[in-house]
Structure P
Amino acid sequence: MFTGEYRHSVDAKGRVAIPIRFRAPLGEGAMLARWVDGCAAIFPRSSFEELAEKVSRLPISDERARAFSRFLFSGSFEVETDQQGRILLPAAIKEWSGLGADAVVVGARDHVEIWDPGRWAKSQQAVNSADALASHLTGLGI
């Protein structure tokens, strides 16, 4: 399970370090993808394959299913960490997620998200108070 929030720089070559605690689960292969809410996501290969299987079961007659399938697979890239634990962010991912010189790397249970710090801060404003968080949980069965 991926948990925690980490701040890292994006170097001039477009590489970002993956936190040490995230590297082992990604060591057997990983996929980097454009993700919802304007961030990037890194999935262990097995988790990405599970997601791909779910997408393959969506009805081809559903326009939203076709759009999501195109979005996911056209914006996904196989990645490996280098000896310093960094991955290369393709230009399409950097553009989609608005990444510049800094990144917030966030554990999100079955995947890792990479956020522009400003977008991350804005997304967290919605749940930064106890009342707001309770409101978001309403109807989720938690």
Structure Q
Amino acid sequence: MITDTLQNLANAIGNFLKTDQDSIDWETRPAPAKWSKKEIIGHLIDSAQINLQRFVRCTYEENFKLIYEQDEWVAAAHYQDADIKELLDLWILLNRQIMRVLSDYPADRLTAVCDNNKNTMQLHTVEWLAADYVRHMQHHLGQIK
């Protein structure tokens, strides 16, 4: 299953990078409380950072809680003011590292769990977290295209 997830991750990134980046309106927010497409990429950067930590920590730790406040992170990182090329480079590099970590993941740790829910405990395996990470990315990349 992790090999399928890795392939899906590589495909999602590759397909997105084939789109004409210059034709995308990165700046406009569809509504005052909605993210611009640039901020969506920023959110995906935040998601990559958090999930990379989860994947690494699950190689040696279990049952820990690691969450983030997505709106607060996007605001605090000032993605709207950043250069989109720099954001895309960072997003690509973080995902390459995720692929590196997952591609040689200890088989006996794929079922290690951590809690990623804000309000109630919800333990998920590394395999589930990785697949969910890709689904989440695909959803947001679809919003950009």
Structure R
Amino acid sequence: MRETIVARLTGKDDKLAYAFAQKIISESRETDEWYEFFDDFAALLAHPKSLVRNRALCILAANAQWDEANRFDAVLPAFLAHVTDEKPITARQCVKALAEVGTAKPQYIPAILSRLRSADLSKYKDSMRPLVERDIAETERILTASN
């Protein structure tokens, strides 16, 4: 089953993979049924394909609320690294997902805010940089309000 889940999230048909990821995210916000695959999702953070990394970020964020075992502790550095992912779309997904992570796991808020505030966005094109900056400002607002 684990291989099937990973295969569906990393498959060549991006529409199917996206739809499957959305199903996991939606269900993960309501129940912990997908949490048992946390490590499988975490492994996808290093995937060469940015769309797969996007899916992993959002799925992990949706499962943060179920993380009583604190498995997220080991994943947080890799997760935070995507704040400045090579692909600005993935960086944006990461920043937005961090709002959900910090809300579910308030102990991470200082590390998240520190990473957001120190992010070097100079590598992004002028067309994308303001969007990432806006996402960072919004996530900071959410996390400082909930802290």
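Can you spot which of P, Q, R the value 14.3, 38 was calculated from, given it is Rg and Dmax of the Cα atoms in Å, for residues 85-124 alone?
Details: P: 10.3, 28; Q: 14.3, 38; R: 10.7, 30.
Going label by label, the one that fits is Q.
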When distance in nm of label points 7 Å out along Cα→Cβ at positions 13 and 109 is calculated for structures P, Q, R, the one with the largest value is R
If distance in nm of label points 7 Å out along Cα→Cβ at positions 53 and 133 comes out at 3.4 when worked out from the coordinates, which of P, Q, R was used?
-> P
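All of the numbers you see were taken from the coordinates with simple rules; none came from a lab. Nothing here was measured: the structure is a model prediction, and the numbers come from that model. Cβ atoms are built from the backbone, for glycine too; each structure is taken alone.
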